[in-house]
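Engineer: Each in structure tokens, the structures are laid out below.
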Structure 1
């Protein structure tokens with residue numbers, strides 16, 4: 001029951017706090033040391049699965065419940081979601097076990113009278129869920145796709161208008177698919193070939209990323225990532241292939257002065273240092289003190305010595321600190337995160353339509369505050385893990401209108417030769433989960449001409 005109890009606790013916390021799924025899972029693993037890999041796997045499967053399929057699950061629950069969904073106790077609703085998800089999607093778990101463990105959860109966490117309710121809903125659903133009617137696409141295509149694919153209606157509406165029905169459904173399916181773990185070889189410490197051999201015996205299926213020359217993807221590690229020998233040796237960082245390629249757009253070089261303007265936990269910082277051959281000056285900047293502390297620890301793990309952590313809120317100009325100008329600046333800007341929903345399914349229920357426009361305005365402010373810090377002839381790369389227009393094309397257009405001293409620069413020729421389909425005619429880097437089997441990223445490269 002430990003996996004199911006912890007899953008319920010996490011889902012309840014997501015309903016009642018602003019903590020992200022990543023943070024809650026980290027806390028859960030620290031608090032409860034699951035003795036068996038299968039227990040950790042079940043926890044992950046339930047939490048991610050319920051969040052991916054929540055709207056579809058609620059539709060089916062609503063069909064069998066004599067209480068409207070909005071009036072069901074939130075804890076009871078999460079118990080129903082956990083039970084129904086197992087019935088629908090986890091074929092190795094007997095239906096009886098899915099129902100009985102949900103009833104046990106109800107006895108532990110909910111009022112006594114709800115036990116019969118949970119038991120009845122799940123047993124009825126288990127016997128006839130395949131006959132539940134979904135919204136008719138002929139009458140309301142938005143509602144139909146929203147329920148069947150389990151996405152907010154406002155997001156489906158946007159995608160249908162831009163992509164059409166078939167591509168929207170394909171995109172939804174890709175986002176709802178379990179993404180592989182992708183890592184980037186730390187070439188300062190080893191080669192991709194050696195890393196591959198090291199990981200091969202510790203994971204399930206493993207393969208080389210098709211575009212990034214440093215990437216390896218795999219599934220079903222036998223240990224937690226932090227426990228793998230190669231991780232402890234500093235041989236890799238976890239990083240999606242699209243994120244690896246975005247750093248390539250910056251084209252860092254040894255002995256330059258470079259700024260990673262929103263460094264976060266340092267995924268791209270480590271890659272930049274790697275491409276700089278650990279020579280020159282690299283500033284990792286972020287507003288979060290705790291993030292920079294963890295970043296510094298990870299740089300030490302990878303034997304990277306050129307990184308200088310710097311706390312700064314990019315809502316304000318840099319004012320010449322810590323260096324007056326930079327050869328290259330990477331702004332991996334805070335965004336809606338719509339491009340990484342397959343890894344962060346909790347986010348699709350948190351994001352609101354007005355958030356996207358607000359992010360776009362904030363991204364332009366950050367670009368404005370960085371513009372003075374790029375030296376003439378220098379490069380500024382703007383990127384986000386989103387493919388929404390307000391955070392991508394519109395931001396670029398607005399920035400170039402405000403800053404005639406910059407021009408849109410062409411991607412490095414070597415990157416174009418790797419895979420030209422990743423670039424638009426304008427020269428933007430743009431990836432989609434359903435087209436490239438990568439996270440959804442956007443990036444544009446600017447050259448300061450004066």
Structure 2
């Protein structure tokens with residue numbers, strides 16, 4: 001029994017001795033590490049590069065980092081254990097040596113490692129030791145629909161039959177786009193185009209959203225990841241109108257019922273025009289009348305010009321604003337005639353007036369087919385004054401007479417003949433006074 005107790009005491013002593021030895025060994029290692037082994041090897045991986053340009057000439061020159069071939073580096077160095085033992089990626093700054101960057105371009109930029117205090121880590125080994133960077137000025141450019149640098153591709157926009165798209169009425173919202181990026185790239189962009197990938201057939205005014213927004217350098221599509229746009233969402237208002245081709249006509253005023261205006265043939269320089277309206281009211285129109293031509297203005301070689309009349313509700317889209325009317329009077333001739341007082345008639349005198357033609361002779365020029373005029377003389381013509389066209393008053397005055405040949409519907413007189421006429425009230429007998437019974 002005594003032997004057992006002795007063995008237990010020895011085992012306990014051994015365990016205590018071993019524990020004390022281990023503790024002393026650790027303390028000895030710590031002491032030696034602090035006093036003898038003062039440096040530690042530090043290796044950090046994928047440390048972010050600081051691309052800040054502040055304080056450099058590159059920054060003063062308005063340069064920016066456009067592209068870099070790497071954004072992280074591996075760093076290894078040896079330092080005092082008491083300073084670097086627990087170092088992490090966040091405790092190291094990898095900055096750029098920008099001493100040689102004076103203008104836009106590509107550079108191999110040396111890298112500098114600094115500690116948490118901003119001091120350079122002199123023996124730091126970096127991999128890679130430098131980074132290849134493209135520097136350029138960052139600029140913006142505005143392209144607008146008003147100046148033609150922002151455009152809409154209408155090749156896929158079609159109007160249904162009887163309708164038309166008005167390209168001048170298109171409204172783009174927003175009307176401008178701003179692009180940003182390196183000056184070298186932005187300066188290559190000439191236009192921005194809004195495209196519609198699918199064909200659209202329109203019968204009415206619509207608002208459409210473009211399917212794509214493309215930048216162009218001349219006729220070539222321009223794409224670069226460093227070029228950005230402030231928006232890629234647009235609304236395009238496309239006005240669609242109803243259209244119709246309408247014939248043009250004129251009215252010949254023959255001024256007497258006996259004259260056959262169909263005997264006068266004329267030609268229009270434009271027979272019809274295309275007209276549009278904002279609704280389908282144009283379907284109710286069958287023609288456009290240019291106006292009236294008095295037969296007394298017509299003679300061989302005569303022509304006249306009309307402006308095309310349209311109300312504000314309709315728009316002429318033919319590009320033709322005026323029409324010339326010329327007359328086919330080949331084979332026609334002119335002849336001078338003289339009418340006596342007996343051939344001049346004042347018709348439709350108002351009640352209470354006595355109208356007298358004071359002029360004995362009236363001369364005029366008449367027009368008609370040459371073979372007809374050859375067999376006519378002054379006796380075939382009369383002059384007629386329609387007093388319903390005037391408000392008569394006492395005394396003489398000149399009134400317009402219409403001269404024509406009653407039996408020849410294709411002969412007329414030129415010009416506006418004035419005839420001297422006098423009018424007097426008709427005197428009435430005074431009423432007899434009543435006599436007293």
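Laboratory data are not the source of any read-out in this text; all were calculated from the coordinates shown. Bear in mind that the values here come from a model prediction, so they are computed numbers and not experimental data. Cβ atoms are built from the backbone, for glycine too; each structure is taken alone.
Engineer: As an exercise: Cα extents along the principal axes in Å, calculated from one structure in 1, 2, equals 71, 50, 38. Which structure is it?
Structural biologist: Values: 1: 71, 50, 38; 2: 192, 69, 41.
Comparing all candidates, it corresponds to 1.
Engineer: Another one. Out of 1, 2, choose the structure whose coordinates give FRET efficiency 1/(1 + (r/R0)^6) of positions 190 and 262 (r between Cβ atoms, R0 = 35 Å, to 0.05) equal to 0.80 when calculated.
Structural biologist: On the way: 1: 0.80; 2: 0.05.
So the calculation was done on 1.
Engineer: To test your reading of the models, identify which of 1, 2 gives -3500 for helix-only ellipticity at 222 nm (-39500 (n - 2.57) for each DSSP H run of 4 or more, over all residues; to 500) when calculated.
Structural biologist: Details: 1: -15000; 2: -3500.
Among 1, 2, the structure yielding -3500 for helix-only ellipticity at 222 nm (-39500 (n - 2.57) for each DSSP H run of 4 or more, over all residues; to 500) is 2.
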